[in-house]
Structure 1
Amino acid sequence: MDNPLYRYSAITDRPPLRWPDGKRVAFYVGLNVEHYRFDAPSTSIFAGTAGLVPDPLNYGWRDYGTRVGFWRMLDAFDSAGVRASVLLNSDVIPRCPQIIEAGVARDWAWLAHGVDNSTYQTGMDVDAERAQLGQIVRAIEAATGRRPRGWLGPALTETLNTPQLLADLGLDYVLDWTCDDQPFPLQVERSRPFLSVPYSIEVNDISLFLGTGMSGPDFQRIVTDQVDQLIADSAESGRVMALCLHPFVTGQAFRYKYLKAALDYIAAQPDVWLTTSDDIAAWYLRSHAEPAS
């Protein structure tokens with residue numbers, strides 16, 4: 001089966017992409033703020049207990065992110081002048097209101113990220129998914145005062161109906177398709193384009209720290225190498241860099257200084273636009289997207 005959402009496009013064959021004020025790389029932090037079910041296995045640091053209920057080792061490790069790690073990372077974001085793009089499970093809202101308050105006070109972007117991060121966006125019929133997505137979007141809008149413009153599925157999952165249903169709800173983009181360094185239109189039925197905005201599964205603390213066992217200095221080097229190369233790549237056409245983070249991973253104390261150093265380095269680059277995924281999508285829709293057929 002061919003992918004019905006997009007066709008092949010070589011980045012070298014596209015019209016030049018221009019960002020505001022002549023910036024060459026649009027940079028955003030995708031901050032995953034998530035709730036994990038008490039009675040289901042989820043992202044774990046030790047597989048040996050992951051199937052147990054309760055699982056104090058892994059559940060507590062994940063819970064550290066919203067209780068402590070988030071607040072440590074907040075200092076690094078504020079220091080670098082970074083507004084986060086929050087990938088928000090709707091079940092976080094009643095459980096962690098202080099996080100919502102902190103992000104609203106900083107004018108962060110809020111993206112829908114499913115109900116919780118133990119439940120993948122699969123196996124639903126279209127009517128059930130339509131109802132669920134509507135509930136998620138309304139919950140985030142009520143809590144933040146801002147209707148979500150974007151979506152990231154739990155573990156980047158979708159059904160075949162998800163993009164169309166999100167477009168029907170008025171959203172503008174998804175982050176699930178990690179196949180490009182630029183936004184591009186997806187093929188959904190709508191009078192204006194519906195986008196894929198870049199997200200990274202490799203410049204991502206889950207993959208780097210848990211998947212490969214890299215150290216803080218390794219992380220800092222990879223992040224700065226990524227932005228350096230994207231600045232070089234963007235001599236003729238702009239790029240997007242996503243730095244994808246989880247508070248229970250990068251929010252650990254021994255990683256803080258490497259996150260802060262990486263963000264401070266990026267913020268000091270004159271060719272980088274510090275922005276949000278919402279603003280990237282909005283700029284692209286205004287300036288570069290062709291009208292939908």
Structure 2
Amino acid sequence: MSTAHGASQSGVSVGIAGLGLIGGSIALGLRARWPGVRLTGLDRPEVLRLARDRNVIDHEVRALADLSGCDVVVLAVPVPVIVELLAEAGRTGLRGVVTDVGSTKREIMTAATAAAVPAFVGGHPMAGAELGGLANASPDLFAGRPWMIVVGEGTSEKAVTLVERVAVTLGADARRIDAAAHDRAMAYLSHLPQLVADALMSAAGEACGDAGLALAGRAFHEMTRVAASPSEVWRGIFATNADYVGEAIRAFLSRLPEARSVGDGDRTDRLFADAQRWRQTLADAAPRHEV
């Protein structure tokens with residue numbers, strides 16, 4: 001297998017378990033950027049049929065063990081399923097580099113160590129869309145987005161570099177991070193926003209009804225966009241990051257004014273000033289990203 005960037009990666013074989021929005025976008029992105037890459041998919045029969053029809057993959061398999069000949073295996077399924085597949089990967093002895101795209105990392109890294117997966121590199125691309133599934137996959141989904149890399153115990157630098165090269169090839173910004181630091185940051189930057197959007201959408205919907213929601217402006221639409229996300233994806237995320245999500249909820253609630261003090265202008269000014277300062281920091285730190 002060649003390890004150079006670009007077209008010289010034509011001999012690489014990549015197996016993807018889970019051809020939804022993320023897995024499908026990885027396949028489409030690699031197809032567009034690595035001419036000759038060999039892509040194998042593992043998913044439900046109906047998803048595999050769609051993947052073949054769209055030329056997303058070259059081959060299809062029905063078991064993880066059938067990906068043993070791949071140079072890279074990407075686990076692009078919900079977090080609890082990733083944990084299950086890592087145990088299976090340890091039993092079947094996958095020879096290639098194994099990585100994942102899970103939104104939490106501590107439990108996944110622990111599972112990889114317990115299963116003795118020899119070359120596992122934790123991964124998490126910060127990319128998504130309002131609608132999931134292969135039908136909404138895009139080769140440019142990861143362009144300009146952070147792709148976090150968590151190095152497992154005893155994993156070779158060669159394996160880590162290969163996963164980073166995949167991320168960079170897809171247009172992402174690969175960043176190494178510790179599993180605990182990742183999970184705490186995601187509790188504030190991803191998991192809490194999901195809960196806030198769901199709670200806000202539910203509260204406003206019940207209070208305003210159909211007619212009232214029709215009056216919503218752009219800010220409300222933007223703040224509740226992720227409320228369309230399916231709960232089955234998030235159950236495993238919250239379950240494997242409950243401690244940090246709980247911390248984030250408490251920190252958030254501590255900054256909300258109590259009902260009796262919502263008209264306190266001084267407190268409002270302090271909250272807005274603090275928020276504006278950090279919002280500018282966010283914009284300065286990620287000028288290429290949609291923030």
With relative contact order in percent (Cα under 8 Å, 6 or more apart) computed for every candidate in 1, 2, 29 is reproduced by structure 1
Computing P(r) over Cα pairs in 10 Å bins from 0, in percent, for residues 157-196 alone for each of 1, 2, the value 32, 58, 10 comes from structure 1
When Rg/Rh (Cα atoms, Kirkwood Rh) is calculated for structures 1, 2, the one with the largest value is 2
Calculated from one of 1, 2, mean count of other Cβ atoms within 10 Å over residues 21-28 reads 26.2, and the structure in question is 2
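Where does the value -15000 come from, among 1, 2, when helix-only ellipticity at 222 nm (-39500 (n - 2.57) for each DSSP H run of 4 or more, over all residues; to 500) is the thing being computed?
2
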Taking FRET efficiency 1/(1 + (r/R0)^6) of positions 101 and 221 (r between Cβ atoms, R0 = 25 Å, to 0.05) for each of 1, 2, the highest value is that of structure 2
Candidates 1, 2; mean count of other Cβ atoms within 10 Å over residues 85-92 computed = 19.1; producing structure is 2
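If you work out mean count of other Cβ atoms within 10 Å over residues 93-100 for 1, 2, which one comes out largest? List each step's numbers first, then the result.
Values: 1: 15.2; 2: 23.2.
Comparing 1, 2, the top value of mean count of other Cβ atoms within 10 Å over residues 93-100 belongs to 2.
Throughout, read-outs are computed from the coordinates displayed, never taken from laboratory work. None of the values given here were measured: they were computed from a predicted structure. Cβ atoms are built from the backbone, for glycine too; each structure is taken alone.
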